[in-house]
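No lab work stands behind these numbers, since they all come straight from the coordinates. Remember, predicted model here, so these are calculated numbers, not experimental data. Cβ atoms are built from the backbone, for glycine too; each structure is taken alone.
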Structure 1
Amino acid sequence: MTSIRSPIVSVLGHVDHGKSSLLDAIRDTNILSTEAGAITQAIGASIVPVEVIRKKCGNLLEQLKLQLTIPGLLFIDTPGHAAFSSLRKRGGSLADIAIVVIDINEGFKPQTIEAIEILRASKTPFIIAANKIDNLASFRLEGMSGQSGSKSILGLLQDQEARTIQDFETKLYNVVGKLHENFNLVSERFDRVQDFTKEVAIIPITALKRKGLAEILMVLSALAQKFLENNLHFSVDGPAKATILEVKEEQGLGKTMDVILYNGTLRVNDPIVIGGLDKPIVTRVRALFEPAPLSEMRDKKSQYTSVKQAVAATGVKISCPDLDKVLSGMPILSFVKGEEEAAKEHVQATIEEANVQTEKEGIVIKADNIGSLEALSVLLREQNIPIRKASVGPISKKDVADAESGYGQEPLHSVILGFNIKQEPSSKKVKIITSGIIYDLIDQYDAWKKEEEQKLIAEKLQGLTKPAKMEILQNCIFRQSNPCVAGVEILQGTLTTNTSLIKASGDKASYVKEIQLNKKNVTTIDKGEQVAISIPNITGGRQVHEGDILYTDISPIEYREFKKYSNLLSPEEKELLKEIAEIKRKQDPIWGK
C-alpha cells in the first residue's frame, strides 16, 4: 500500500540568527493543545499535522484556494549544518526542503553562505526566513493602529511607520542583492514571487514574537505539495529506510540510535542492515522508543515510551545489539528473510555514492559521517583546495602516513582537515586541523597555509638576490662620487645591501654599499620607502642621473631558481623579474633560458 508522507524540513543558518527560536516557535504553535491534531514530538523531529497547518494558516489557504493533501510537515529538530549534512539518503539529502534563517538586520554571515552552498550542492530547495523584523527601526508589534490581533505578517508590516517600512524594504533587498551576488539566485518577498521554481521566497518573521509562522507553514506546505509530491510517495508495508541522526549511550539500554525514518514501517524484531566503517552491520531491532508527550527531547532526563512500530516519516529511538562501530549519518535498511545480501549491497552503495571527488595530489579530509564529508569536500572545491583522500571516522595513523607521504613534493598538501572529530595522532610533518564548523576549518587551513608559504619562500629563496626597482629622485644626488650618495624611491620589490645594480639599458651601475633610512643604516628596504643609498665606483651626473630607473642585477642562475619556485612569488615579483629578464636579453637573447 502506498501513501504520502510528511515532507522533511531542515532549518539552517548562522549562529544566533534564530534557528532554534524558529523551531521553538513552530513547536509551541499548538504544543499544549490536547485536541486531536496537536503537534507531537518524535526523536530528533517535530511533527506538525495538516490539521494544525490548516488551523494556523486559516484564510491564507482560502485566499490561495489551496487544498492540502500532505499529512503534515516533519521539522528536523537539530538545527545546524552538521546535522543537515549528516542526513543523507540514496541519491541526496534526506531533507525535502529547507529554511535558511537570516537575521534581517545583520544580513549574510559566513555560516549563512556556507548553509546555502551546502543546500545547493545537495540540490535541496529552500526558502529564506528573514527573522527579527521586531528589531527594525521603531517597529511596533501592535502596529500603528494599536491592534495586532490575527493580522498577517504583511498586514503588520504595512501598519508600521513609513521609516520602519523603508528600513524593512532596504534590508530585504540587501538580502535579495546578496543572493544574486553570491549565488546568482533570483529571490523576492514571498507574496511577490512570480515563479517558485525560479525564485527563492523570502518570508519576514519574528520567531521570538511568533509572527510570520502561518506564512512559513503555508509556503512550505504549498511548495512541497506542488513541486515535491512525487518524492513523498512511499510504501507503508515496504522496507524501512532511515538515516542515523545520533548514536548515544542510554542508561539501562546501552548504545542506541536516534534515527529519521523516511520510508516504510519499522517494527520490533525486524532485521536491519546499518552502514559501517569497514562493512555493513547486520543486527535486529530490540526495542523502539518515542518521547513521552510534551517532553523536551534535548533534555537528558526525557522519558520515553516503548512502541511496537514506527511509520514514515518520523523520528524514533532504536535499541539494537552490535552498535559499537555505528556512526551518525549512516543509512539503515530493514529486510526480510532471503534479502540480506541485497540489503547489504544497497546500503554499501549508498555510502559509496558520497560525492567526494579526489585527485592524485591534495590534502586528506576526515569527518564524522558521510554527509559531513560530502559537505566539507564541496566547500573545499569551491576554494580550489584539492583533496587526495577522504574518509569517515577518527584520524588514524594510516591517515597521517598518507598525508606525510607527499611532504617532500608538496609540503602544503601535508595536511589533514577533520570535521567534527577529535585530534589524536600527531606528526612533525603533518598539520592536523579539527573543528566542528566547516568555515572555521577552512579559515584555519587558509591561515596556516599563508604562514607556511611565507616560511617556504624564506627557505627556498634565501640567498637569492631580491628583485627591486628604484628611481633616483630629483635634486637628490647628495654626493657625486667616492661613493655616490643618492636619494631613491623603491618602486617595486625589496632592496638589500651589497646588491649589484643595472640601468634600464642593461649597463652595470656598481652596487649598493649602504642604505640609510631616517639617518639610520638598514640592510633591507621595501616598496614605497624613500632612502639614501651609497654606490661606490660611480659618478652621479655621469653614469647615473636624477630620474634614472635602476634595477637589481639578477644572475641567470638566480632567475632560473625564481622561475622554479614561481608559485611562491607574488604577481608583482613575477612581473618585476620579467621586466629585468627583458632588459638582460637586450644584450644576451638567451639569458636565463
Structure 2
Amino acid sequence: MKKKSKINKNFNQTSFYFEDYFEINKKNKILKKTSNFQDRIYLLFFFFFSLILIFSIKITHISLNKKNIFYYEKQSSKFSVIRRDIVDRNGVIISRNINTFHAAIDPKLVKDKKKLLINLRINFPELQIDEINKKLNEKKYFRIKKRIDHNEKEKLWGLGEKGIKFEPFQARMYTHGNLFSHIIGQVDYDNYGISGLEKYFDKELKNKKLLNQPLKLTLDSNIQYIVNKELDEAIKTFDATGGGALLMDVNNGDIISLVSLPNFNINKRVTIKDEKFINKITKGVYELGSIFKTFTVALALDHKLVDTDTIIKDIPNKIKCSIHQITDMKEHPNNLSVEEILIRSSNVGSVFLAKKVGEDNYKEFIKKTRLTNNPTIELEEVGTPHQLKWDKCKLETISFGHGITTTPLQATALYGAISNGGKLITPSLIKDRKIEKPKKIIESETSDKLIRILRKVVTSKNGTAYLANKNGYYVGGKTGTAESYGKKNRRINTFISIFPSHKPNYTLFVMLENPKINKNLIYSYRGVKTKAPYNTSGWNSVYVAGKIIEKIGPILAINNNEFTDQYVAEKFN
C-alpha cells in the first residue's frame, strides 16, 4: 500500500523521459529559428552587395563611355562623309561635312502640350508658336527647326519632352563664314551644290573614290583675310557702296585671293537676291576706264608703230568725235611721249595712239584676248560683257576704256599677260591642275617696255598712283575711273597693280563702287601732308592697294625666294 501511495503521489509530475523530450525539442526549435535568421542575413547581404556591384559597374561604364548620353535615340557612332573637304593652298579647311540634327515633334508622345508651347516660346522666341500649336493639333509628325547646333539641341533636350525627336543628317559647314562666300557657294539640305565651287564641282565632291582627297584651292586663307579686312575698312573710309579685289599669280594663273563686298554668311541658308551681293570680280560687268589705255599703248608698241620715247605732237586738251567731246581731266603739255600719255593718263593722247593702231588691229586684239566673251573660271557665276558694236567713234572711246565692258577677272588676267612676257594665262581656283599652254598676245620686248612704264605711273611725279609706292615691293600699275555700264550715277574707281616690277609675280586688282572724298583723311603724298583734291582712283583705290600690298607682301615673299632676296637687298643694303 505504501508503494501504491508513492506512485499516486508522483502521478501529476512529468516523467523523466518526457521531460527530456520536450527539452530537446525546445532546443531544436531555438536552433532552427537561429539558423533561419542567419540565412536571411546572408541573403540580404548578398542582395545589397549585388546592387552595389551593379551600380559600381554601371557608373564606371558611363564614366568611360565616349558616346553622347543626351540623345533620346541611339545614334550610330559610325560617320561616313558623303562629300569631300575643300581646303586652301596650305591645307586649311574651308568646307567640311559634319553630323548634325533637325529637331522634330511627334504629337502622339507629347503629354502636356501647353507646357511644351510655353517652354518653346521662352527658349526659342524666333519659332512660330502658333504654327507649332496648329500642327500639334493635327497630330502629325513635323519638324520645328532645321540644322540645329549643339547648344540648341541641349536646350531642347533639357525640356524633358519625349515628343521632341532629333533627326541626324550630314550638314555642310564653312569654317570662315563670310570670307569665301562668293567663291565656295552653298549646298542644299540634301547635300547638292547650288552655287559657287560647290555646284561647279558637285559630282567630283561626291565621288566616293575621292572622299579622302580634299579639293585643294589656290586661295590663301591668311591673305584672303587681310585683303577682305583692308577692303572692308576702305569701304567705310570712303563711304563706298561696295568693292572688290583680286590677287593672281601672273605666271600660272593661280587666284590667291578673290574678295567681293558686301559678302554674306554661307552657313545661313538664305536666298540672296539683292544685286549688291553679286560676285563683282567674276559676274560684275563694267566699263573699267583708263586701265584700257595700257592695252592701247601695248598695241601701238607691239605693231612697231611707235616706241616709248616717240613724241606725239600737238595733242589738244579736247577733241570732238561725232557728237561726242573727248577731254582730259587736267591740262597736259601739247607734246607727249608715248610713255607720258600712259603715265599722265591722257584720254586725248590715247585717241591719237588708237588711230595709229587702227580699228582692225584693235578688233583682232579684243578677239584674241576674249575681253568681251564670258570669263573662264570654275564658277557658274560669271558675267556676260555687252555686245560690242563698232559704230562711229567706237575706236576712239575704247582707246581710253569707255564704250567697252568686261569683267575685273578678264582685265586682271590681261594685265598678268602684259607683265609675264605676253602669255595669256587662264585664271583658276584649283591647285595642282593641268595648265594648258598659254596664248601669246604680245611680244616679250613689248611686255618689258610696258612694265617699265607701269612702274613710272607709280613713281613719276606726273604719275597717278603714287600712294601705291611701297618701299621694297616695286609696284607698278594703272588707275581707272569710270561709270558702271548703263548706270550713269554709279562710279567705279579701279587700280590694277603688278609687283615686283623688276620681275612681276603678282597682279592685284582693287575696285571701289561709288566712293566719296573723305574730308578728314590726311595723306602723306610725296613727303607732304595733304587732303584728297579729287574723287579719283588715285586717291582711294590706289591708297587701298598700297595698304594691301604692304601687308601681304611679306607673306608672298616667304614663298618666293627670289622676291625675298631682292626685298632684303633693297631693305637692308
Structure 3
Amino acid sequence: MADDIVFIHAPSVYDFRKKPIFYGPVSDVVPSSPVFEMYPIGFMTMSSHLEAAGFRTRIVNLAVQMLQSKKFDVEARIKSLHAKVYAIDLHWMPHCHGSIEIAKIVKKYHPDAIVEFGGFSSSYFYDDLIQRPYIDMVMRGDSTELSHVKMMQILEKGGDLSEVPNLTWKDKEGRVHVNEVSFVPDDLDWVKFDYGTMIKNTIKHMDIKGALPWLGWDKLPMTSVFTVRGCNYNCAECGGSHEANERLLCRHKAAFRSPEKLAEDIRAIGDYLDTPVFIIGDPRQGGKDYAERLFREINRLGVDNHIAFELFVPAGDDFFSMVNHYIGEYSMEFSPDSHDEIVRLAMGKGYDNKSIEKTVTSSFKNGCVRFDLFYMNGLPSQTVESAMNSVRAAKGLWESVKKDDGLFIYNAPFAPFVDPGSRAFENPDKWGYRFFARTLEEHRRLLDNPSWKLVLSYETKWMTRDQIADTSYDAANELARIEFEAGRIPEEMYRTRVERTEYARDVMKRIDDIMAIADKEERESKLWGIKQEGEDLMNSTINNKKDLDWKTGSIWSNTPRVVRGLLKSYLPFNRGKRRMGQ
C-alpha cells in the first residue's frame, strides 16, 4: 500500500561505503557516527500532524541502514518505496552531499513523484536547490507541520500551491514560485509531539531498523523534547542563533512550548519508554517562572524518566536547588566552548570562568548525577595555546568536585562547517575566519575529500587547518593525561586513548602524503589501502564515546511499557484524561 509522503534521511556523504574516507573526530561528542545518521525531530512532528489529517507517512533512515550493512542496496530500497512526495532533510550542512545524491536517485526511480527539501540549510540555499531538476519543492522555516498538511491536501484534492505558506515550488511548466515565509508562529502549543506516532508507524511498516533515529538507538535509546524554536542568544558561529533565525527563517523572536505542554510531552514518552529525556533548549530562556512551572509540572505528573537539561549560560544554587526539589534523577549539558574568556567574548558568550566552576559545583551539590562539559577547537580569537589551556582547565574543574561525581569533559574540533546564516559566516572578516566554501556546491565538494581535515570549511587568523587538526589531537592527549592523573580513568584506558589518538593522527598525515601524489590512479590506490584503518577509527577517535551513553534499557526491555502505551493511546477515556492533564 502506497504512502502519501516518505521522510528520508540521507548519510552525510553518498556512498561513504564506496569511498576511502577518514572521518576523524568531528562527531566524537554527539550520539551519531560521522555519517551523521540522526534525523531531525521535525520528522516526527510533521508525521504526527499528517497522520492526524488522514495521510499515510513513513520515516526511512537510509543512513542507519547503510551503516548496518555494506550489502544494503540503497537504490533497490528507494525503488521499493511508493509515495506521492519524498521529503528529504537538509537541516545542517554536513548532509549537503548525501541528501542531494539521494534526491537524484529518488527522481530516477520515481520521476513523476515530488521531491521536497526542508530544514535550516535548505532554507538558506532554497534558491540554489529549487533550480536543480531533481528537486520540485523546498519548504522554508522552522514550523512547517501545518504547511505540510495544507500542501498534501492541495496535492490530493486540487487547489493552488501558492496558498501554502513557506513553500517554494515548480509548476507543471517548470516555473519557480516563491511563497512568502508567512507562517512563523509565536508559540508552539499547537504542535503535535507524539512518539507514539513513530512507534505505530514502525509497527505498521514492520521496519524497526529502517526507522531508528540513529545507529544503536534500539540498544541505548535516548528521547528528546523541545522547549523552543528560535533563540534569545546570538552566538557568532551558530546557525540557530537569534540573528540567523531572523535571516533564514523570518523568526524575530523565540517561540516557546508552554511548560504544561512540555511536561505532558515528557510524560507521554514515559508511557512508552523508560528512557532518558533530553530537553532541547535551556528552559531559562523562557524566564525563571517558565523553568519553575516546567519542573513543578513534571513533578506533578509523576514523571520517573531521567531528565537531561541543556544550559546556555551558567547557573547557580537557586536554579539547581529548584531542579533538585522537583526532578528525580537529572543531568546537565553545558558548552562554554572555550575556557578562554577572550574567546568566549568573541563568540558572544560574556561570562567568566568562575561562573563555570560555580555551575559545575552547584549542580553536584544539588543532586545532579552527571554533567557534560564541552570545549572546541577552531574558534574566533583562539590560538593553539588558548585551545590547550582549555583542556588544562579540566584539572581545576575535576578537583572542584568529588571523584565519584559524574563530571565528563570533552574536547573536539568545532564542526566540519561554520553554519551558513550565522554571524561568522555572513561576516567572516569580523570574526577572523577564512572560508574554503561559501556556496552549496563548494560545501558538497569539500565533503568528497578523503580526510576530515580537508573537509573543514574554515581556518582562522589564529589557527590554520593543519593547526586546528593537530591541536585537536594534542588536546585529546592532554585531556586524557589530566583525567588519568585526577584518578578518573585507569592507566590502561589512558594509554589506549593516547595510542588511538596518535594512530588517528598518523592516518591523517599519511593521507596528506598520499594527496600530494600527482598520479590519480596511484593516489586512489593508496587511499583505498588505508580505508579499513579509517573505518576502524570511525567512532571514538579522540574521545571515549561510550562516556556519552546514559544508563538505559534497550527498546526490547521496554516492550511491556510500549504495549501498555499503545493500548492507552487507543482508549478514548485515557486520551481525554491526558487532554485535561489528569
Kirkwood radius over Cα pairs in Å, for residues 335-454 alone, calculated, reads 16.1; among 1, 2, 3 the input was structure 3
Distance in nm of label points 7 Å out along Cα→Cβ at positions 247 and 319: greatest across 1, 2, 3 for structure 2
